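Several structures are given next for inspection.
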Structure I
Amino acid sequence: MPQTPDALNTDKEGFDPITAEIIQSSLQAAADEMFAAMRRTAMSAIIYEVLDMGTAICDKQGQLAGSGAGIPAFVGMLDKSVHKVIEKFHQPDDIKPGDIFITNDPFTGGVTHLNDVVVVMPVFAEDEIVAWTANMAHWNDIGGMVPGSMSTEATEIYQEGLQLPAIKLFSRNQPIQPIFDILEANSRMPDFMRGDLWAGIASIRVGERRVLELIRKYGKAVFLHAIEKYMDYGEQVTLGALRNLPHGIFELDEEQDDGRVLHVRIEISDNAFVVDLTNNPDQDKGPFNISRDGSIVAAQMVLKSVTSPGTVCNGGSYRPLQVLTRPGSCFDPHRPAAMGIYYELDIRLYDLIWRALAEHMPTLLPSGGFASICGTLFGGVHPDTGRQYSVIEPELGGWGGSATGDGNPAIFSGFHGETYNCPAEISEARNGVVVDRMSFHDEEGGEGKHRGGKGVCIEYRIRSDNAWFTAAYTRFKFPPWPLEGGRNGSPNYVEVLRADGKVERYSAVSGVVLNTDDVIRVVTGTGAGWGNPIERDSDRVRDDLKNGYITPEQAEKYYGFENS
């Protein structure tokens with residue numbers, strides 16, 4: 001007997017699934033609009049050019065319901081930020097329409113480090129919270145012991161800047177002025193801070209407006225039901241993908257550049273993806289620590305990559321994930337551990353989990369990439385305007401080759417997501433430097449049947465005296481790892497080329513004094529190769545030579561290719 005239209009268009013609770021799908025897609029569009037609003041109104045190039053930010057809409061319990069573009073590690077933190085606000089402000093009348101909250105404290109939860117500031121807002125309908133809007137963005141300076149607020153020499157979080165432990169910024173649509181005063185008093189760049197904060201506020205208000213439009217159009221009950229069904233669907237997609245993955249226990253120990261040995265144990269079954277990090281070193285005495293929430297996000301990103309990278313992503317997607325940590329370890333530190341360089345340990349964890357799986361699933365996952373944020377911080381006084389500038393540049397690098405082809409050249413790590421390099425014109429106009437060079441380098445590494453993507457060389461020339469430079473790179477001592485007989489990639493490092501001709505090479509350093517015509521030279525890693533290089537198709541080797549990816553000497557040495 002044929003189904004009636006009503007039977008086709010209603011679920012067992014009597015709700016229209018087509019309408020639910022429209023609501024779900026509209027939430028995604030709203031999160032993207034939040035992202036666009038922040039990008040267009042932010043003061044700092046790290047936000048409006050590099051897109052070092054993330055936006056999200058969460059359901060009333062704080063679960064991720066719709067996410068915008070930007071850094072996956074940021075989007076993955078936003079639901080956790082909302083959870084902490086809900087947990088802290090749990091008494092009746094603690095949260096009212098028009099309230100806005102701000103947080104940057106990783107020990108309170110849902111934050112990476114102090115420079116990454118989150119603003120969240122409840123969305124009320126009929127006197128009930130029906131959703132939350134949230135965003136996170138990197139602020140250039142939040143106070144602390146050094147300009148830029150990030151130092152490889154920090155030993156406690158108090159040295160890294162002002163802490164905002166999930167506090168109220170607006171009450172009933174009115175700004176709490178003392179909070180704004182405290183923020184401005186603690187930043188070396190208060191005008192930039194103010195502009196970026198108001199951009200964040202505008203962004204979450206855009207999200208609130210779009211959610212309320214959906215509720216007015218479809219009704220509160222339908223809206224809430226659509227989100228609930230969306231969460232269930234996300235869970236089912238992940239569970240379906242887990243059943244098709246190899247099951248078992250996958251373990252890996254890997255030595256790091258600083259001598260620490262990191263360990264991961266992963267267990268995959270039909271119903272669970274368990275990441276055990278309990279057997280790891282104690283928290284670092286410096287800033288190379290990540291919060292438990294940060295550890296969870298690294299595991300979430302890998303889970304998403306191996307299950308459903310091109311489909312639904314919401315709170316339900318991660319229900320099968322379990323992450324085990326040991327309090328007091330580098331992956332779950334106690335206060336007052338410093339966390340300013342959290343991102344390098346977080347990407348080390350992301351890469352560690354990836355490698356543990358890839359070595360047992362070489363046709364599913366690629367070889368290792370440059371796997372570093374390569375955060376390059378510099379600042380000083382702009383020689384033309386006399387204004388102080390302070391910037392952080394995440395850098396591009398190469399990804400590993402895979403069973404299906406060569407690795408991507410010159411893009412950000414998978415951890416960093418949908419971000420862009422800052423154009424040379426912006427760096428020169430806003431930051432008082434000259435970009436002398438931005439190109440691929442020709443260092444050896446990453447050879448394979450499918451080669452790794454090329455890393456880059458970027459040179460920033462300083463134009464004023466008494467500037468400063470800080471950096472923290474990993475994969476300096478141990479380059480990207482290959483699969484199936486490929487060769488290691490090349491390392492990440494940074495050099496200071498002094499005006500007098502001297503060269504200094506670093507992987508991690510803080511507060512190096514630079515003067516006029518000193519050059520910061522960034523060299524990022526080429527991804528590792530996949531498969532024996534001698535098996536590479538000769539036409540591809542010829543194209544590599546033509547395009548300058550390899551030299552004639554490298555073609556002959558690794559591929560047995562003689563260019564006639």
Structure II
Amino acid sequence: MNLSKTAIAICVAVAPLAAGAKGVTVHGSVQSDILFPEKDYKIGTEDYKDKVLTNTYADVGLYSQFVDAGLRVEYLEHPLPGFEPDFKGWGVPNIYVKGKYKGFELTAGDFYEQFGSGFILRTYEERSLGIDNSIRGGRLKVNALKGFRFTALGGIQRRFWDWSKESRVFGADVEFDLNDYVKSFSNKGIIWTFGASYVLKNEEKEDIIVPGTNFKLNLPKNVNAFDVRTHFYRGGLSLLGEFAWKGQDPSFDNNYTYRHGNALMLSAAYSKTGWSALLQVKRSEDMSFRSQRSMSLTSAFLNNMPAFAYQHTYSLAALYPYATQAAPGEWAFQGAFAYTFKRKTALGGKYGTKLKLNVSYIRGLHHTGGEKFHNSLYGTDGGHTSFFKMGELNYQDINLQLDKKITKEFHLNFMYMNQRYNQTVVEGHGGMINSNILVLEPKWKMSNKLTLRGEFQYLFTKQDKGDWAYGLLELSILPYLMVSVSDQWNCGETNLHYYMATVTGNYRRNRLMVGYGRTRAGYNCSGGVCRYVPASRGFQLAYSYNF
């Protein structure tokens with residue numbers, strides 16, 4: 001059965017009925033990011049044959065009491081810089097119909113799903129990274145029983161404009177709320193949830209030859225993955241434990257070795273008026289899980305290993321972002337502590353002071369045959385690891401942030417960051433980069449309609465291209481306009497400036513950004529997944545509309 005054609009047929013049949021029905025709403029959006037590229041020999045831009053590059057999306061959804069339906073049109077025939085070649089194309093890659101009735105929900109078509117923390121299943125869309133790994137098939141959700149939730153699904157996964165029938169995905173997830181059945185828990189405000197998940201990847205065999213021989217690998221047709229978890233919450237205390245296991249899954253990512261994958265995560269958080277704390281630890285090994293074993297880069301992932309690295313928004317703090325090492329694996333630690341000094345105290349001053357400390361520390365695994373032994377032998381188990389022993393340092397980030405309101409009109413943010421970034425592990429070259437970063441962000445509310453914000457950043461390092469400086473001025477004119485100018489300057493080795501000027505307007509449901517400038521080459525990351533973006537220069541347009 002062609003699910004796409006079936007979904008379209010149902011959409012066509014449902015729309016006229018819904019149009020005249022009460023309680024029916026229609027929502028949608030249009031998003032178009034456009035670059036008019038220019039050649040710039042100084043920063044090494046590519047020589048694009050296309051004069052206009054664009055990623056354009058249009059979504060529409062119909063929602064009612066019992067039936068939802070929607071579709072998305074994408075035009076990516078001339079994509080923005082840095083997207084994989086297979087990303088190019090256009091059409092209707094996402095279409096679905098969903099029926100809902102008394103705690104039961106049945107979806108036919110394309111959908112996204114996540115089990116637990118995503119260790120064995122997470123399908124999602126992230127347009128900035130070129131990721132859309134939705135599943136095309138069927139999904140049943142049951143929430144009809146008190147404290148009990150069940151999900152079952154099956155289908156084929158999207159990889160750009162391909163839905164490979166050589167690979168199929170099936171899964172089930174169940175969650176149970178113990179507090180709904182233990183009265184004493186409810187009385188004490190305790191929420192205690194247990195969950196378990198199962199995913200099966202069924203993939204046809206292919207010919208993988210051991211290098212230097214005539215031997216073909218005996219590849220498993222079925223790969224099983226399991227996940228169990230528990231989450232306890234009371235008052236301000238939150239505790240989470242999760243364990244995942246994956247069967248033998250030789251793939252491009254692990255050099256076709258036959259190790260079993262596993263992941264363990266423990267998390268504790270506590271919050272109270274005025275302060276909060278978080279501590280997390282994760283050990284993962286060979287947990288790269290794709291629907292197509294021979295794929296690379298960001299495509300065909302069934303799961304997502306969450307990054308234990310702080311997601312920076314400041315430009316220089318995000319200059320060297322960390323990408324999760326799902327294969328071979330890693331030890332990752334993350335901690336955060338936030339405290340608010342009360343108003344009218346020595347450190348709080350008139351308006352109070354917020355202080356936040358974040359720490360990320362990530363190391364590789366220790367392999368008995370050496371750090372890279374696991375990736376050296378096709379068709380073997382890849383060697384052995386010691387559970388508690390750690391390998392080389394992959395990444396370290398210690399940053400302290402101060403948030404202070406000086407007067408009613410003037411606000412100040414300050415950040416100091418110490419970072420160690422193993423460029424060889426993350427990018428395949430370069431060695432360890434040690435840096436210290438200072439950020440100062442003042443904000444001045446000039447009137448009820450005018451706000452001026454600045455950013456002044458400096459990155460100190462003796463490695464890679466040396467020091468960087470960054471400056472930004474941004475004027476907000478409420479409610480319609482924002483103007484900004486910025487410059488990212490490599491004052492260490494290249495002496496290149498990456499300047500940018502933008503004007504952004506908002507009117508009702510429309511948003512339009514017009515800009516001109518340079519974009520440096522580097523990595524764009526989100527949630528531990530990264531995409532390399534080449535340098536570019538030119539005019540930029542970004543338009544969005546929501547209805």
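State the single structure among I, II that was used to calculate semi-axes √(5λ) of the Cα gyration tensor in Å, for residues 151-470 alone, giving 41, 28, 18. For semi-axes √(5λ) of the Cα gyration tensor in Å, for residues 151-470 alone, the value 41, 28, 18 is produced by structure II. On distance in nm of label points 7 Å out along Cα→Cβ at positions 255 and 455, which of the structures labelled I, II is highest? Once distance in nm of label points 7 Å out along Cα→Cβ at positions 255 and 455 is worked out for each structure, II has the highest. For the structures shown (I, II), mean count of other Cβ atoms within 10 Å over residues 79-86 is largest in I.
Looking across I, II, the calculation of log10 I(q)/I(0) by the Debye sum over Cα atoms at q = 0.08, 0.11 Å⁻¹ that yields -0.65, -1.30 traces back to II. Calculated for structures I, II, FRET efficiency 1/(1 + (r/R0)^6) of positions 23 and 311 (r between Cβ atoms, R0 = 35 Å, to 0.05) is largest in I. With helix-only ellipticity at 222 nm (-39500 (n - 2.57) for each DSSP H run of 4 or more, over all residues; to 500) derived from the coordinates and found to be -1500, which of I, II does the value describe? Only one of I, II returns -1500 for helix-only ellipticity at 222 nm (-39500 (n - 2.57) for each DSSP H run of 4 or more, over all residues; to 500), namely II. Thinking of I, II, which structure, once distance in nm of label points 7 Å out along Cα→Cβ at positions 223 and 431 is computed, gives back 3.6? Matching structure: II.
Here, each number is a calculation from the coordinates, and none is a lab measurement. Worth saying up front: this structure is predicted, and the values here are computed from it rather than measured. Cβ atoms are built from the backbone, for glycine too; each structure is taken alone.
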